[in-house]
Structure P
C-alpha cells in the first residue's frame, strides 16, 4: 500500500489532500461511504470548498470550465424514480429487496419519501451544505462499509429528488458515461463531447439505467467522460491536439 507521501509525489499537485482513513470498497456493493469519509476528512482539515464532485478512477476531464459551471447549480444529479416493473432495460437496482432494505427504508423515512430514485454515480455534484445533509442521512442509515448494493447510485439521487420536489433547479451530472449505453466512444464522439454540440442517440444497455445525456441537447454541460482503460488511447489522441489548438 502506498504511503501518503508516495501518493502526493505521484499526483504532482500541491493541492491534493490524501485521506488517511482507508475504506473497503467493492464494485456494485456500495462505495458512497468512501466519498462520505473523504468529505468528513476535508471538513475536519478545515479545507475551504463550495462543491463536491463524485469522480471514479475511470473519469477523464475533457474541457475547462467545470468550476464556473457548478457555481450555477446547487446539485447535479440524475433522478430516475423507482418502478417495480421488470423489463429488459430496467436497472438491476430497482428491486423490491432494495426498496425494503433497512438502510433504504431509513433514508426514505428521514427524507419523507415513499420511493427512492437512482442515478449514475459518476459526475454527481453537490453544494457543501447539501452534501453535509447527505452525510447526516447516510451515516444514520448505513455503516461505513459496503452493504450489498450501489449506495452511490441511490442515496444521492434520492436526496436530489427530494430537493427537486422542494423547487430546486437541478442539473445533470457532469460526466458522460459510456458503460450504460450501446455506443462506442469513438474519436468522433469525443470531439462532439468536447465541443458540446447537438445530441447523441443510442439505446441503453440491458440492465442499465437510462443514459443521462443521450437523446437531448445537453452535451454542453458535459465536462468529463467515463471510459474503460482500453479506451484511454483514443481519449489521448483527441484531447492532446484539442488542448494545444
Structure Q
C-alpha cells in the first residue's frame, strides 16, 4: 500500500517567524501576527521550482480583513500536478480585544488526490498567540494540528508542530527574534531572525535555522498605489535554493 508519510509532502520548508513577520504571506504559521498588519490585504505568491524541481511548483492566495476587534484570514494553497494534487484551504480568526495578549484559531481543510489510487481529506485545527511582555519585548507561540488529525490511520500528512519565540526591538525599526520549532516525532531546531523596516520602502529579514539547516531572505517592498511586492529566497544546506515571488494589495 502507498505510504502517505507526511514528510514526503513537506515540499517547501521555510523558516517561520515566531512573533511578528514582514507580510501577510508570513502569518499562516501563527495568525496572531495579523495584529501587526495595519491594513486589509490580499496577496498571491508562486514558487516556480522547489529545490530545482519544476514538478513541485506551489501556488498560494491569501487575504486578511479587519472587522471591529476581529481580524479574519483566508488562505488557499496547493500543488497541482498530473499525478497528484495536494491543496489546503484555511480560515483563521484573530481576537484583538485583550490589552496585552492576542490569541488566534485556525481551521484547515487538507485535500490529497493521487491518480489511479484514492482521494483523501481531513480537517485540522491550529492555535496561536502573541503576548506583549513590555513595549520592546514580545512572546509568540503556535501549535499546529492540535487534535493530531491524519488522512488515513497513522499516515499523517500534516504533522504536529509547535513554534515558540521571543522578539526584542533593539532600536527603532529593527527587531531580533529567537525561537524554536519543535516537530513532534521529528527533529527540532533553533531559529534566529533579524527584521529591518525602511520608511516608505518596505521590510526585509534575514533568518537562520539549525534544523534543517537553512538561510532565508525575505523582502516586502512597497510600490505605488498601495501595491507591494514579495520575494523570498530559501537556501537549504543539502537541497539548494528555492525562490518565491508574490504581489499584494492593501486597502482600508
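Please treat every number below as a calculation from the coordinates, not as lab data. Note that the structure is a prediction, hence the values are computed from the model and not measured. Cβ atoms are built from the backbone, for glycine too; each structure is taken alone.
Taking Cα extents along the principal axes in Å, for residues 32-127 alone from the coordinates of each of P, Q, which one would give 52, 26, 20? Comparing all candidates, it corresponds to Q.
Which of P, Q yields 18 for percent of Cα pairs over 33 Å apart, as computed? Numbers along the way, then the final one.
Values: P: 18; Q: 14.
Answer by label: P.
Between structures P, Q, where is FRET efficiency 1/(1 + (r/R0)^6) of positions 136 and 192 (r between Cβ atoms, R0 = 35 Å, to 0.05) highest? Max of FRET efficiency 1/(1 + (r/R0)^6) of positions 136 and 192 (r between Cβ atoms, R0 = 35 Å, to 0.05): Q.
Of the structures labelled P, Q, one was used to calculate mean count of other Cβ atoms within 10 Å over residues 48-55, giving 13.6. Name it. Considering all the candidates, the number was obtained from Q. Given a value of 0 for helix-only ellipticity at 222 nm (-39500 (n - 2.57) for each DSSP H run of 4 or more, over all residues; to 500), point me to the structure among P, Q it was derived from. Computing helix-only ellipticity at 222 nm (-39500 (n - 2.57) for each DSSP H run of 4 or more, over all residues; to 500) on every structure in P, Q gives 0 only for Q. Set P, Q, criterion distance in nm of label points 7 Å out along Cα→Cβ at positions 40 and 104: the highest-scoring structure is P.
Rank structures P, Q by relative contact order in percent (Cα under 8 Å, 6 or more apart) and report only the one at the top, that is, the highest. List each step's numbers first, then the result.
On the way: P: 26; Q: 18.
Sorting by relative contact order in percent (Cα under 8 Å, 6 or more apart) in descending order puts P first.
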